[in-house]
Structure 1
Amino acid sequence: MGEAARSLGGVVSYPERGIDRRYFGLNPEFIEYATEGRFKKTIVVLMGCGGLHSDSMAKAFVEKGAAAFIGWDNAVTAAHTDTTTTALLERLIKNRAEAVDAVAETMAEIGPDPAFGARLVAYP
């Protein structure tokens, strides 16, 4: 990763939430400036917290050609995102559902995160 790209992603943690684990995080500028090529007709699924707290990450992917971006609108527990993402991927891959429909069906079945109230959202 080049010097400019290095400042666009890195290790993130959440000590304010009492979480000791470290994760690798990216920001929208990483997608805009440090990725090459296009995400032609791709559906991007971001399992981590707050991927759609704002639409900046989603816009970065869509501007690079992604058909849709799916993410959480708030913090989400690991167990909930794992369960929900499994159900979502089944709808997207096995049932060949459109992103918006797959998200709506998944949320109707599983519901928001019980700890944080996060909901899975599709963009655009």
Structure 2
Amino acid sequence: MLLTDLTTNDTLLLPDDLLWVDEHAWTAATANVEYLLTGALLIESAARQAGRPITLVGAPDMAWVRRSTVDRLHALAHLPQQMLRLAFADGRTFGVMFRHADGAIEAEPVLGFPTPTHDGWYRVTLRFLEV
């Protein structure tokens, strides 16, 4: 999996075994349902044009990343409205931004305590929003 900063074209290699846990939990169709003062039912529906959540989670025993990768992810997440391209190993690509409202990045040391070197292993959860 490859994450590309669209401003600088810098790339960051991510493990291909990160799981997209909410891949099938979103639909483009949306609707607002309400009753009018007359009692009539009003249904307004449309297709969403963006906003699909992409949450990538590393299982406890796989998809680990080095601390240096976590640091680079945090550097990208600190830039407001940073446009990125997420490319999966199967050829699918998505224009994304970090989903800051839900906590863009979680990183947990595999050994249970942080390592001061860039070589320590971390489990990550990454939250993106398709734009």
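Throughout, read-outs are computed from the coordinates displayed, never taken from laboratory work. All of these numbers come straight from a predicted model, not from anything done at the bench. Cβ atoms are built from the backbone, for glycine too; each structure is taken alone.
Of structures 1, 2, which gives 3.2 when distance in nm of label points 7 Å out along Cα→Cβ at positions 65 and 113 is computed from the coordinates? Derived from the structure labelled 1. From 1, 2, which structure was helix-only ellipticity at 222 nm (-39500 (n - 2.57) for each DSSP H run of 4 or more, over all residues; to 500) = -8000 calculated on? Comparing all candidates, it corresponds to 1.
Structures 1, 2 were compared on mean projected area of the Cα convex hull in nm², for residues 33-96 alone, and the highest value belongs to 2.
21 is what came out when relative contact order in percent (Cα under 8 Å, 6 or more apart) was calculated for one structure; which of 1, 2 is it? Going label by label, the one that fits is 1.
Kindly point out which one of 1, 2 the value 4.4 was derived from, the read-out being distance in nm of label points 7 Å out along Cα→Cβ at positions 41 and 73. Among 1, 2, the structure yielding 4.4 for distance in nm of label points 7 Å out along Cα→Cβ at positions 41 and 73 is 2.
Suppose mean count of other Cβ atoms within 10 Å over residues 57-64 works out to 19.9; of 1, 2, which structure was it derived from? It must be structure 1, since only it matches.
From 1, 2, which structure was semi-axes √(5λ) of the Cα gyration tensor in Å = 24, 21, 11 calculated on? Considering all the candidates, the number was obtained from 1.
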